[in-house]
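Below, each structure is written out as structure tokens.
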Structure 1
Amino acid sequence: MAVSLRSRARLRHLVQSQQLSRQLLDEIFQRADEMRASPHRAAGRLQGRVMAALFYEPSTRTRLSFEAGMLRLGGQTMGTDNALAFSSAAKGETLEDTIRIVNGYADVIVLRHPAEGAAERAAAVSDVPIISAGDGRGQHPTQALLDVYTIKDEVGRLDGVKVAMVGDLANGRTVRSLAYLLAKYREVELTFVAPPQVAMRDDIKAHLDRHGVRWREVGDLDVVLPQVDVVYQTRIQKERFTDEESYRAVKGRYVIDLAAMRRLRPDAVVMHPLPRVDELDPEVDSDPRAAYFRQARNGMHIRMALLDMVLS
């Protein structure tokens, strides 16, 4: 599972999806494949290394999959679930100073922060690799990595794939990061299905235009379902709204339920970054096209591959 020194140098920090070339994506996916197929061969690769998980926002899948991956690689973990309350941030310490301090304790820092751009700020002052675990409404590059890996695994290709992104696209850092990565592949078609209040932001559309990626906005999900390979469903993020009335105006607009699944092609899949609220009916879980729990499991192998790549 060795990777070239050149490749490791190109992945000092991971703070944005745009950093990742198609060649580097292929290397990460190959390494994740090997770790998924033979996890015992990866045991002990990072023995003696320490990962610090600094999470200023709640997390289940991202935090635990990073920790599980580090432990399976033989390393150790430390950190906090609520750094805003249980770190010196509560006393007014800046993010930059916290990163400088933790540099002395850990070999890699996994950071989740509510402020867009926080991961870039951390990387600018850090002597150890910074891996973004999500920054506000900005990006979530490791989620995008596992999403693209899952699409490749489930659909069998990335070039020419047709993906519908549904739900809260304005606040969804997962869909933003995924759009950046999919733009690296040929003949991809993206369909945005969202209430106007939470439509995909213009910066992503401009990026897609610059890279020749076809995209469209459609209001009727039923029309879209038979036309795509992947439905990437997201929840309306209540925590990103300033008032209850605005949230309720868009909540529950688009739902994947049994009726929606009947419109979906037999070879298509439904993905979701989770957690879900009411936009994804649990009755869909038993459908073999429901890929979201397999998607979540892929997160550990992708994050193992990343940790191994920046530390070994």
Structure 2
Amino acid sequence: MLSGGPDTSALPVIAVVGPTGSGKSDLGVELALALDGEVINADALQFYRGMDIGTAKITVDERKGVAHHLLDTMDITEEASVADFQARCRGVVTDIHSRGKRAIMVGGSGLYVRAALDTLEFPGTDPVIRKRLEEECDAFGLAPLRARLEQVDPVSAARLGDARRVIRALEVHELTGRPFSSFMPQRQYHQPAVQIGLSVDRALLRERLANRVHAMVDAGLLREVERLDAEGLRQGKTASRALGYSQFLKVLDGQSDVQQAAEETIVATRQFARRQLTWFRADPRIQWLDWQDPARLAKAVELAGHS
């Protein structure tokens, strides 16, 4: 059959995943150069303009001329939305593939990666319902809300711990009449995809993460937090909770010093890396490569279906 352009229907999305500090950004660039591709950011905190040092955002020089999408798209006062990311990311994938190039998604935000790759339905939101539930939580604590969730959605009640997620689950149930857990996806790709995970030596990763936090401090993390604080960092529900930023806001408030904030950031970052590994290890479709394998690029290119 004759066609007016390249057949892009069979091109898989390539996703490079794994814990923070494992070298995903570098591999994404290397793959893009090898496969004539473009990178799509799937790290929720790298959406934010100005959050550069603390998120280890890839620099312009490190991108080596490769186009990067969905970086620096939001103000720090905005709240990141998985549903919005899903729509925007899929639009970018379509655009990249329509030009005959390869779409390479890079990031460690597991739910965002899954939202882009998998068949996943997002229920709507209702700010009135959410505000009422938040006010109930403020007035009476989380326990009554959790008890209510256990009655209408015991699966979610067993999975969700913090107030924000419990409130979201109750909001969805009240809005749709369905339990929040019913919206959880099967592991079924929305379109062809290849997931490449970077497998790490945990002891080496722990040391690397500590060194990276100290390097961030030396690079001016406190100054970055101070500047963002003046721009409304504390008003951002997503940005203000980011690793490093919440800890260094305490320094600005006189509740901590730089050394203590750095140590707390290291601990929190290591915990986050463990959660990422748990999330990604649960997906049997991910094909793992050793993060320090000298041949990892060649193996990644082969996994991407391009030898």
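Here mean count of other Cβ atoms within 10 Å over residues 13-20 was derived from just one of the structures 1, 2, and that gives 25.8; the source is 2.
Out of 1, 2, which one gives 0.98 for Cα Rg over 2.2 N^0.38 Å as computed from the coordinates? Mind showing how you got there, number by number?
On the way: 1: 0.98; 2: 1.06.
This value belongs to structure 1.
By the measure relative contact order in percent (Cα under 8 Å, 6 or more apart), tell me the structure among 1, 2 with the highest figure.
On the way: 1: 20; 2: 27.
The maximum falls on structure 2.
Supply the structure label, taken from 1, 2, corresponding to Rg and Dmax of the Cα atoms in Å, for residues 173-212 alone with the calculated value 18.9, 48.
Details: 1: 10.1, 30; 2: 18.9, 48.
Source structure: 2.
Comparing distance in nm of label points 7 Å out along Cα→Cβ at positions 53 and 293 across structures 1, 2, the highest figure comes from 2.
Looking at structures 1, 2, which one was helix-only ellipticity at 222 nm (-39500 (n - 2.57) for each DSSP H run of 4 or more, over all residues; to 500) calculated from, given that it came out as -15000?
Matching structure: 2.
With distance in nm of label points 7 Å out along Cα→Cβ at positions 77 and 269 coming out at 2.3, pick the structure among 1, 2 it was computed from. Can you show the working numbers first?
Details: 1: 2.3; 2: 3.0.
Answer by label: 1.
The numbers here are math on the coordinates, done by the rules we state, and not lab data. Bear in mind that the values here come from a model prediction, so they are computed numbers and not experimental data. Cβ atoms are built from the backbone, for glycine too; each structure is taken alone.
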